[in-house]
Each structure stands twice: as structure tokens, then as C-alpha cells.
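Readers should treat all values here as calculations from the given coordinates under stated rules, not as data from a laboratory. Because the structure is a prediction, the values reported are computed rather than measured. Cβ atoms are built from the backbone, for glycine too; each structure is taken alone.
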Structure I
Amino acid sequence: MKLPTLIIGGGISGITAAVELAEAGQEVVLIEKEPYLGGNVSHFNNYFPKLCPPACGLEINYRRIRSNPRISYYTGAEMKDFTGEEGDFKVQLSIQASLINKKCTSCGKCAEVCPVERSVESGSLLSGGNRAAYIDGGLAFPMKYTIDGEVCEREACGKCLEVCDYDAIQLDAQPAEIELQVHKIIVATGWKLYDAARLENYSYSDEPDVITNLEFEYLLSQCTRENKKLTRPSDGQTPERIAFIQCAGSRDLNHLPYCSAVCCSVSLKHALTLAENYPQMKSEIFYIDLRLAGRNEKLLNKAEANPQVILTKGKVGRIRRDGQKEGLLLEVEDTMAGSRRMDRFDLVVLAMGLTPNYIQKDLAVNEHGFYSSNQVPGLYPAASCKRPMDVASSVRDATAAALKAMQR
């Protein structure tokens, strides 16, 4: 019997590879280090070029996972090491203790009585509440609550045990180490943002109203889910002018020398989303070049025609608090006007560059630190851990990786 293919990473790319392989008759084991599948995309407000919500792509894939017995998945799981060769890899997995089991019906009683707070940073991937018992704030799969084992007081508290009617709480659960034997390995660990704190001239660490584009995406998503208005972090007021700064860390020899490919499309998407939902709001995008490929160029055409969106070719040199008025002062070198200006904005969004998520085992990387295609036979990096790419490109690349894994 042919061994299964292991897929590392349960975001949109890993999920795509898993369902493609399984529906072609292959056995698949999918692992994800977070308690839920879906990755970054499950927390998006919308994605381009159609500006549709992530549910239109993820929910059908979740259904495909649930209905296909060829797919096994582990959440809270990481690969620690692998040995062997193509056709006979031995993989060591570390699996976190699951303090809530599959009997959970998502009733939420455990979170209602939980007295323990956990720290949820702005833009956290798992921002489904600040209790130790919580459910993913995005499109949760599996649809059940989880307990943060690092902050839960376990038997010293036990309030969740008192209210659970389904015997779903298992506070004595322990982490596990297992070994799998697999045929091929697909690495689909995705991307993370470059550290915005390293751009000291943009005051990210000091100013709550300077946020990353991913944090802004989560804010918009939260507004959509909870049917509330967008407000700025510092004082809860609705911003009237928002600045989007392109190439924040990208195309910079002191930080990331490469173009991160998706940032221009993301900022245009954000500006158009604001224009549709907040008629009084103005967005200004500061850019070096606007780089959009294929269908994404339609976003630029829409933005150019929208009076609420201003496109300024120029570099923002510094951001500081306006001492006289509320808001942030941006020092801008306006390339087309051939001048410098100081301008005030209520909120600043940094279009941060993308970097790869790594796994524990060292793999071959290219000059920019992304996984290269030159790996040991039978191991295939897929999608945005290879290079920055958007959702549509990631899905295509994950499908290609699945096709490679089907061979022989």
C-alpha cells in the first residue's frame, strides 16, 4: 500500500494541496501548528481581484476535507525532524495537548465562565477573544473551542468542567510525540510579515495609530463580522484620512531587497473597500512604483477613477505625532511635485514586506531566504514559502506541488 503524503501547513495552500491529492485517490496527512486550519486567509476581510470574502473559497474546501476519508489532519502539530528518502520518509511530529476534544458543540459556555485572560496582540492570528477558552476569530475549522494551555489554570480553576454538558473538556490532556512514515512531503508553511518595529523612522513601536497592513485587514474583518464601524486604536475615533505607505521594508537594501509582490494590490484593495463603506473617508497611497500583475491591474483602474483615493508617487521619510493637533504627521518627498511636504493623517497603514515561515528542519533557501525548489527528492515547497504571491497564485502553485507529489 502506498504511503501517505505529508503536507506541512494548513493555510489555503496546504488545504488546496491536500484536497487535490485526496480527490485524486492519494492518502494525505495535513498538519498545522495553530489550533485551527485556514491560516492568514481565514481572517481576511476580502481578497482581490473580486473583493470577495474568504468564505467563498475556504468553506467549500473545509467541506471537502470533512467529506474525504483520505485526509487526516492534526492541529497544534509541528514537524520536528525527518529522515529517510523519497518513498520512505520517517517524520517526527510534536502535538500540543488538546484541552477540548471533538465532542465540543461550540456552545461557548466554557468561554463565558473562564476567568483567565490571555494576551491578544493587535492583529493576532487567533484573535477570538481574550479568555483562555476561545474560538478562532476567523473561519474556525475545526468548529470547536480551544483552551490556551499556557495560561489555563487547569484543575486549580475547572469552571469550564462545571458548565460543559458534552464531556468535551479534558484538562489532563498531555502533549504527544508521534512518528509517521510518508511517501512525499509538501511544505506549505506560508508567509509572515517583516518586523515593522525595525523601521524606526515609522514609529510603529511608539504610535498605536501606525499599524501593519495585516493588522488593518483584521480590523476590517472584525468590523464586517461584528457589523461595527472602523475606529483607530488610540482613541476609538473614526479616522477621516488614512495613509498607506508602500514598500515598508521591501525594496530596501537595509531590510528586504526584493519586491513583496502583493503589497500594492493589498493597499488598493483596502482603499477601495474604505471608499465603498465610508463615503466620508479619504485614502492616500504613497508609492515608489505601483506593481500589479494580470487581473489585479483592474484594482488600479478602479482606484484611479475613485475620488476618495489619492495616489501619490513619493517616499515617506518619517512619521511623528502632531504636537498641536490629533493625528500623525508624515514627512513626504513628493516625487512628481518635486517637493517635500508635511501632512497630517488620522491612521497610517504600513504595507509590510513578506518573509517565509520556516519549519524546524533546515531546508535549502535562495538568496532572499525563501525555500528553493532544490530540495532532497520527494520534498516540495509550495506557494508563498517559495516567494511572495497572492491567494490565486498560491492556489495554483499548491496544485502544482500536489501534481508533483502524485508522480511515481
Structure II
Amino acid sequence: MGESVTQRLALEGYQCRWWRAGLDAIAGLNEPGGVDAIVCDIRLPDIDGEELFRRVLAKIGVPIIFMTAFGDIEQAVRLMRAGADDYLTKPFAIDALLQKLAYIIRRRGAKVGLAGVLGTSEAMRQLEKLLCRIRDIDSSVLLMGESGVGKEVAAKFLHDVSNRRDAPFIAVNCAAVPTELVDSELFGHEKGSFTSAHMLHLGFAERANHGTLFLDEIAELPIGLQAKLLRLLQERTFYRVGGERQISFTARLVCATNADLRRRVEQGHFRKDLYYRLNVIELFVPSLRERPEDILSLLRLFVASYAEQFSRRIRGVTAQAEHAVLAYSWPGNVRELRNRVERAVALAEDAWLDAEDLFPGTEPRLGNTKAILTLADARLEAERRQIIRALQSTGGQMGAAAKSLKISRTTLWDKMRRLELSQAITESETAY
């Protein structure tokens, strides 16, 4: 199993280290070079997973998933209460492991981007694969997509998986910098180069060093500065404002826009030569309504993140809230979803967020037909909603919830595990 799991994770873009015994893992984890997530069997040839967790894993602060046989479920739940993130019962589908890994890495905010970080939908997984493929290529990248879809997140992902990850990631919104200051902010200026230049100022291009310079809203760059940016790309050099010394540009340039640059070129608002120079590798980030599979996972991620940030005891969202977010068209994309969740968590009075918390005083507009789920996914979501309702009505008592659903407690527990409701398991006072 270890060999097959390692091979599949490698195919998904992970860099894996496989230790075949607990003592080997202890020695390996004490060596230089950290890890971003750990998958550990409870039964090991020497010490068991619980001993390994107590001696090392609980101290290093990275996401941990345990694998267990059915007979060790109580031990797995005990480990989760002690700080482990999740567990899988053998045998399991490898896709279940991939989904759990992606979720816990996003939730913990791991620095290095891995499979599933941008989203769980096929469109975002394909985007991740493309970004990983070009991660160590120095060609400029142009990210296209609507406002709020996560173009900067994609650019940061590219930076974090590249060999430039330890250098700065400098993000600049070209539309937010006053026109008269763009030249100075982008390229810097020498002391005394103009009236208010009282000291030397290093621009974004210089501060990026060997890292990544991300220029968002590139279509808003003044036409006069476009020539200097073209020179920066062609010559890999620039001058500070008022300077005479040529400075080398060693960073990678990634640009983004929600505008149609081809139309801007036709209208004379954007230089054609710069457009072709920027558009070496063009990637499209789809809107949220085009990838409805990501909506609920992002919703849960933001709820958990803001609940922790604001010290709110939020356990999740109601079935009505899930219906509302799936029905909404999300014109503001991921940024709007995040903002709505932030407001809802900040003002929440109950442990479960309802539709009214996310859409106060309004009825969410229906989205397009692309939000239709497959029958299999629809069944899973229906089960998840009913389980949440049962837990709400019984105050989190699993025995009472199972009785109301007319299923056994073991069946309820298994469904909660498969539907990633493990947080409810660990918080329930009557869990195993």
C-alpha cells in the first residue's frame, strides 16, 4: 500500500518521503527539510502510530492523516481529539485520501502549494497541473479571468511551487497606484530626482529580487509606462527615475487582467508589442459559477478560517445556507464568497450559519444550469444536509441523531466520516 500511495501522490504533484517504520520516521523528521503533511498508519512494524504521534507528530505542527483498520477506530478518534486532523479506514479509495490531503493543507495554510490547493473541481486541478508544469520556466505568464476569481492566488501558487519560493513575492495592483506615481513605484527613484524625492526609493521591480513580480490589472498601466515595461522584459534591465545606473531585473514577471487585452490593443489603449511579450503563456482562471464543485469546499474553508481568526465557536453551515450558496450566481466570484463568510462569522450569534447570515435581507439570485450536480454528488449532498439537520435538532448527540435518521450509530459515524463531517464527530460529546 505504501508504494502505491507514494506513486499516486507523486503523479498528483507531491514530493513524497516514505518511511517504512516509526523509528525511521522519527529519524527522518528530525533531519533538515520540513514536510507539509503526514499520512501515517496506526499499525507500524515497531512502535504504533499513537506512540509516534506522542513522540514527534504532535510537536511539529503539520497536518496529519492516520490510516486505520476498522478495529482501531476508537484509537483513531482518540488521536483526532489529541490533535490529528483526519483518518481513513482501510481499505479506502485513493481519491478520498487526495481530497482529505487537499482540504487539510488548505485549512492549515501550508506555504507550498500542492494538488487540490486552488480547488477540487476538474478545471482548477487542470490549472494547477499547468502551473506546476511551468513552475521553473522563466517565461512571463498572463492570467486571465473575471475580477475576484483568484488570479493572485494562482500567481502565488506558481511562486510557491517554483524554485523562486524562498525569494519575495511582490504583488502590485496597477489600477490602485496613482498615475503620477506608477513610474516611481514600479522602478524606484534616486534621491533628489524630483521635488518630494528626499531619499532613495527601491521600486517593486528591484524589491522582487530573484522572486516573482505580480502585476494585477495590467490593462490599467498607463500607455507611457508600457514602453518601459516592454524594455524591462526584453532587456531584463531598467533605470530608477532620475538614475543613470542600469539595474538588472532578475525576477519572474506574472501579470493578470480581467479586461480583453486584444480589444484594448485594437482600441489603441495597449501596446501590441507588449501584449505579445506578456502573452507568452496565457492561462485562464474560470469564474466560480463555472466550477460549482468548488463552492461548498471554499465555503467550509472560509468558515473554519474566520471562525478560528475571530475566536467564534462556529460548527458549520445549515442545509438552507448550502442551498443558497449553490443557487447564487456569484458575480463577485471567490472574493464575494469570502467577504460574505467573513461578515457572517463576525456577526454570528449561533453555532451554525444560516442563509440569512450569508445573504441578509435578500433572496439569492439563481445561478446558471452549470450548477447542476451529478446524481451521485446530489445524493451525497442530500445525505450531508440531512445529517447536519439531525445533529442540529439533537444538539450534536450522535445516538439521538442516528435514531431520528433510522440508521445505526455506526452507519451514521461512517457516513459522517465519508462526508468530511469529522469536526462534528470530534466535537460530539457522545462520539466513540
Inset, instruction - For FRET efficiency 1/(1 + (r/R0)^6) of positions 23 and 271 (r between Cβ atoms, R0 = 35 Å, to 0.05), find whichever of I, II sits highest and give me its label. - result: I
Inset, instruction - Kindly point out which one of I, II the value 53 was derived from, the read-out being percent of Cα pairs over 30 Å apart. - result: II
Legend entry - Structures I, II, by distance in nm of label points 7 Å out along Cα→Cβ at positions 87 and 399: label with the highest value: I
Legend entry - Entry that produces 12 once relative contact order in percent (Cα under 8 Å, 6 or more apart) is calculated, selected from I, II: II
Legend entry - Comparison of I, II - label where FRET efficiency 1/(1 + (r/R0)^6) of positions 311 and 327 (r between Cβ atoms, R0 = 30 Å, to 0.05) is highest: I
Inset, instruction - Rank structures I, II by mean count of other Cβ atoms within 10 Å over residues 39-46 and report only the one at the top, that is, the highest. - result: I
Inset, instruction - Check the numbers for mean count of other Cβ atoms within 10 Å over residues 239-246 across I, II and tell me which is largest. - result: I
Inset, instruction - Given a value of -13000 for helix-only ellipticity at 222 nm (-39500 (n - 2.57) for each DSSP H run of 4 or more, over all residues; to 500), point me to the structure among I, II it was derived from. - result: II
